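*Asks:* What follows is a group of structures, each given as structure tokens.
A short reminder: the numbers here are calculations on the coordinates, not readings from a lab. Fair warning: this is a prediction, and the values are worked out from it, not measured in the lab. Cβ atoms are built from the backbone, for glycine too; each structure is taken alone.
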Structure 1
Amino acid sequence: MQTVAIRDLKNNPSSMTKYLDEGSSVFVTRHGKPIGITLPLNDDIFSIGVKKTVAIELYKMDIISLGKMATMLEIPKQEAMSLLNSLNVTWIEDDIENIKAEANQWL
């Protein structure tokens, strides 16, 4: 997801449309804080909806956790995992070193 400051957007609107044309979502910021989001109109938006698309984008950017995404969508965490699987989005929240360390405890 890209970020465009509202000041830049006012001076150069094509700065946002360039990203949308590339299929990227865009956070619009004011003084470095997000105030809005734009989404490219693609098949994902139409098939899974805006709310799910935003939640998934926020999750993919590591802005929210899997649990927070599930809460945002008002679904169980297991269903959120299934949703991410169906979209080929990795949902393992731990890094490989932590996984190896835990696995070694059981060996």
Structure 2
Amino acid sequence: MEETKECCCYKTKERSEKEYKDLINRLNRIEGQIRGIKGMIEKDAYCTDILTQVSAVSAALNSFNRVLLSNHIKTCVINDIREGKEETVDELLVTLQKLMK
């Protein structure tokens, strides 16, 4: 039988109410921007206008990633290192490689 690696999808993290609300608010804004782009397509908006909005969504997602990554390093990574779980650094490096594609 093949050995299965633990997937980050099965890990959880308790977030402060402030962190939770900030992340959800950011995602709600991004969701609204996506719906706006869909509406632009449905209304036959000019390509350049749509591309401008897509660029804004990309910037918003990058900002979301920066905030989430910062929170992750300041909490999960630091706590794991303090507990001697140095493999968390390897996990972080893999994550950073994926983000930098």
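*Asks:* Out of 1, 2, which has the highest value for FRET efficiency 1/(1 + (r/R0)^6) of positions 20 and 76 (r between Cβ atoms, R0 = 25 Å, to 0.05)? Write down the numbers at each step before the final one.
*Replies:* Details: 1: 0.15; 2: 0.95.
For this comparison of FRET efficiency 1/(1 + (r/R0)^6) of positions 20 and 76 (r between Cβ atoms, R0 = 25 Å, to 0.05), the top structure is 2.
*Asks:* Next up: Please compute Rg/Rh (Cα atoms, Kirkwood Rh), for residues 12-51 alone for structures 1, 2 and give me the label with the greatest value.
*Replies:* On the way: 1: 1.02; 2: 1.26.
Largest calculated value belongs to 2.
*Asks:* Who wins on percent of Cα pairs over 11 Å apart, for residues 28-67 alone among 1, 2, i.e. which is largest? Don't jump to the answer; show the numbers that get you there.
*Replies:* On the way: 1: 68; 2: 61.
Checked 1, 2; max of percent of Cα pairs over 11 Å apart, for residues 28-67 alone sits with 1.
*Asks:* Right, here's the next one. Here semi-axes √(5λ) of the Cα gyration tensor in Å was calculated and came to 31, 17, 12; which of the structures 1, 2 was it taken from? Please report the intermediate quantities before stating the final value.
*Replies:* Details: 1: 31, 17, 12; 2: 34, 17, 13.
Computing semi-axes √(5λ) of the Cα gyration tensor in Å on every structure in 1, 2 gives 31, 17, 12 only for 1.
*Asks:* Suppose relative contact order in percent (Cα under 8 Å, 6 or more apart) works out to 21; of 1, 2, which structure was it derived from?
*Replies:* Details: 1: 15; 2: 21.
So the calculation was done on 2.
*Asks:* Where is distance in nm of label points 7 Å out along Cα→Cβ at positions 36 and 60 largest, in which of 1, 2?
*Replies:* Details: 1: 2.2; 2: 0.6.
Going through 1, 2 one by one, distance in nm of label points 7 Å out along Cα→Cβ at positions 36 and 60 is largest in 1.
*Asks:* Matching task: -23500 is the computed value of helix-only ellipticity at 222 nm (-39500 (n - 2.57) for each DSSP H run of 4 or more, over all residues; to 500). Pick the structure from 1, 2. Each step should come with its number before you reach the end.
*Replies:* Values: 1: -15000; 2: -23500.
Derived from 2, not from the others.
*Asks:* Given a value of 15, 12, 8 for semi-axes √(5λ) of the Cα gyration tensor in Å, for residues 44-83 alone, point me to the structure among 1, 2 it was derived from.
*Replies:* Numbers: 1: 15, 12, 8; 2: 37, 5, 4.
Clearly, the read-out refers to 1.
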